[in-house]
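Below you'll find the structures, each written out as structure tokens.
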Structure P
Amino acid sequence: MMSGLWRILHFPWLSGNIYQIVQLAALLCAGLLLLKAASLIYRWKWLKSAVQDFPGPPTHWLYGNINQFRRDGKDLERIMVYVEKYPNAFPLWIGKFVNSVLVTHPEYVKAVLGRSDPKASTGYGFLVPWIGKGLLILSGSTWFQHRRLLTPGFHYDVLKPYVKLISDSTNVMLEKWDSLCSEDKSVELFQHVSLMTLDSIMKCAFSCDSKCQTDSDNSYIQAVYDLASLTQQRIRTFPYYSDLIYHLSPHGFRFRRACRIAHLHTDKVIKQRKELLKNEEEMEKIRQKRHPDFLDILLCAKDENGSGLSDEDLRAEVDTFMFEGHDTTASGISWIFYCMAQNPEHQQKCREEIRELLGDRTTMEWEDMNKLPYTTMCIKEGLRLYPPVPSVSRELAKPLTFFDGRTLPAGCLASLNIYCIHHNPAVWENPEVFDPLRFSPENSAKRHSHAFVPFAAGPRNCIGQNFAMNEMRIAVALTLNRFELSPDHSKPPLKIPQLVLRSKNGIHVFLKKAS
């Protein structure tokens, strides 16, 4: 058989054709490789030229700066060394063909956030298989249309009834904590708070009692954690910028599996509401609501041409808000609790203010939201020290010149490192000290408008920031009314900047019934 095949392959006419085909294929491959190499060389030279006005830390010939960050809980401190050495802004490189200019000064922040540049495709683009092209990802006229359609969902009158719902979810968490109080064993907060904020967002935005805090199946929370971690890992790994390579990798497989779990969760929420809306009585109830919930608005929203959101747009907005509405607030609340544990004198001042307001009540009301000035200052100081979203990026649609004359061309990535801005010693005195009085009315009036940006700023600021601040006030007030928090010094948190600020080893505190 083999000898027969050999004779066939050696027919002169067939042998010549095969040789020519192989030769042509080899030439095409070589040509494509040369084109790709030339393209990369051109990109590298363009990127070097684009950031030539911005000196930065030395780079490795292959890894750029990425090998300097080890995900050991100290990466943010390493970046802060560069903040002091290279004021206002400096470039960091991922390999040789991706870089971003880290902005760390309020005037630079104002220049970037004052425009409507799109979110950077690098990084944010990796989120699309998970959260789709919703408000977080969109840009241009489509973003403006979605923002306008969704804004009514965050009207003050819509937020009012949410206060009781968030109080109920917080009290479910606190009931669980009653059984965990111990002088010998600390409690890891982030997992509990994540379930509470998911419970809250399900009740408030989707009118759905998920019972996720008492249900043993927390697969959605784990899926969100995995998706955030895998996305951050992909940003750090240049070969994974190729969709094909990532798709074939073990990390790509884990990402797709976590996506399926997250999408099953959101699809279930949408399906249940759509089934209800088939009922004329339920539809009439929604029409008669003065202020429908977030999902009502999504399902009923129409633009000036009478067109609603497509099924794809609908799921993208639900996935986006499901993630952003629970994971970012979970980070903020957990780190604020850690700040309270670290600073018992401020914790006690908050408790006294809270108890004077609440008396015997165990739930909050809308009118309470602006009656906790000291507690609110402590919350803002916690957000300064531990911003839930440590960094946001923009891809410049046109050149940008900063106040000191330095310029970035269109196409560059500008990364606003919110953690570095909030810790910049040129902006904040003793930035590592927990001092709520930084946010007194007098001190706030003196501060630069873009020195404190936990919810970003400008036209693309966080649409849900009022919801988030209310949820933080409620969670902090009801918790401190009931418990004293103290730090577990044997398990200090190791800060890991991902999509949200997490701790590598969790956030551990001791809980004690407040006297």
Structure Q
Amino acid sequence: MARLSLALYLLVLGLPAYLPSLLSQDLIAILQRHAYAEIAVSRLLERVTHHEVTIDETVGALESASTGTQRAQAACYIVSTVFPGKVLADDDPDYEDEFQFNWSKTCWLRPACIFRPSDAVEVAVFQKVIKLTASRFAIRGGGHNPNPGFGSVDSSGVLVDMKGFGTLKVEGDRSLQVGAGQTWESVYDFIERDGKSVIGGRHGTVGVGGFLLGGGMPFFGGLYGLAADNVKNFQVGLYLSFGKIVTSDSRIVNANPSEHQDLFRALKGGGANFETHPLIQAQYAVYAYYAADYEYLLNATVNVQKAMEYDSKIGFFLNVQPTAIVAGLLYAEHTAQPPEVFTEFFKADSLIAAVVPTTNGTIRTLVPELDTVGQDAGPASRALSAQSTRVDYELYLDVHRQYTERLRDSRLATPSATLSYTIQPVSSYMVRAGRERGGNAMGLDEIAQTWWACLIEWYNEADTATSHTNVGLFGDNIASLAASGREGNLLLPFQFMNDAGARQEVLRSYGETNLTALRKVAGTYDKTGTFQRLQHAGFLLR
């Protein structure tokens, strides 16, 4: 199929040929608009001109009754004609490895083809092809989102892989320019050579693009806010629909505090050039404890969260698993002795092991340590659920007891699955730091809070349905327990996009004012609703 003229193939199916638009002329107009960019544009113009009849016939062979697969195949054929060597079909030797690149097996879908652009002009051309073929598409950065269809698509769509956007350079004003195809391990390694830090992800293999569009939880949020709050400008190729940004009509724009400010704010958690900071010295340790000591450990967690309201250098997380509880004890300063705030964790009788001993390092040295701690046992399927609440010890106890009951519930038995949850503290410092940097689209309350990340991982396909149900219900349980807390309603509406499940209404959780603003921005930059209609899945306004 990949080697056959698709226009001829569709005509053999008996689909009537008609030309709703001369796509070739639209592509030529886009390329001429950006002819200043590189000599490569002139080569593209030559290819489109040479193949314009075939391109237009391929679109013309489609009709309203064409299936999603037929439309995706048409888009694949046109894009491979314009960009030879940048499209993988299912008979290409690299295709299997590429569609299985995603972190979770739930996203191992088989797209009609995989397109690998490397500059904004290529994205603009692709956008026009998608629009006129009405093909679905999905966008993949690091491939870490486990929700099916968010960074993956089946044969009814085209998968756009962003790894070709690999820019890493420091601009004259000391801002860091990062391509959407980069991962955080590469970013940290690069920027620390220059004696600087950026506010980014906690796992090295996580991609830059999706992490930023969700807001991005850093190690030390109290210092500078969320990762998205430290973006100075969204540039070429961060994502198809975003920020220099390719809009639905294939225009390329910048979004920053001076240009397209509405889009800039929307992208900071609604969906780059980073502000750099002095090198962050980090002292860190990761300790594992017996799960039976949960009451002591949860109380110690609350005490750390209280201290975070007075010390912006504290970083912390608590990961709860069926047999063990793992605490990340982080401080943004090298000290001769571990910070007193973590004393309860160092003295706990339930300590199993110092998985990572107390170390004075940097974020660059911390990230691989955490990646090793969470090393996968093999390809697994995964699903998420996210909630946010106020900080409350009694609530934490209720949540953990609900968790242990769920593990014992035979109706939710999944032999190959592991259900876990992580307490992610958010201090008022972090919210305030984001507001001081221009604010974002997420509508966060300036109070101490907890972002709960519920995760289930399974290896047997027979456990799929029950696993999705299990993690979704557990997230709902947290919300229910918080809403009826002993100290009143402790539930917060916000749901953290980076940890949310596909069925959650994340954008609605930002509040009606922010949701209205996001809709207005979408209407401005995507007048025909291309991204809402054709993007395969995601936390979309539709």
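Every number in this text was worked out from the coordinates using simple rules, so none of it is lab data. Here the structure is a predicted model, which is why all the values come from computation and not from measurement.
A value of -11000 was computed for helix-only ellipticity at 222 nm (-39500 (n - 2.57) for each DSSP H run of 4 or more, over all residues; to 500); which of P, Q is the source structure? Derived from Q, not from the others. Check the numbers for volume of the Cα convex hull per residue in Å³ across P, Q and tell me which is largest. Largest calculated value belongs to P.
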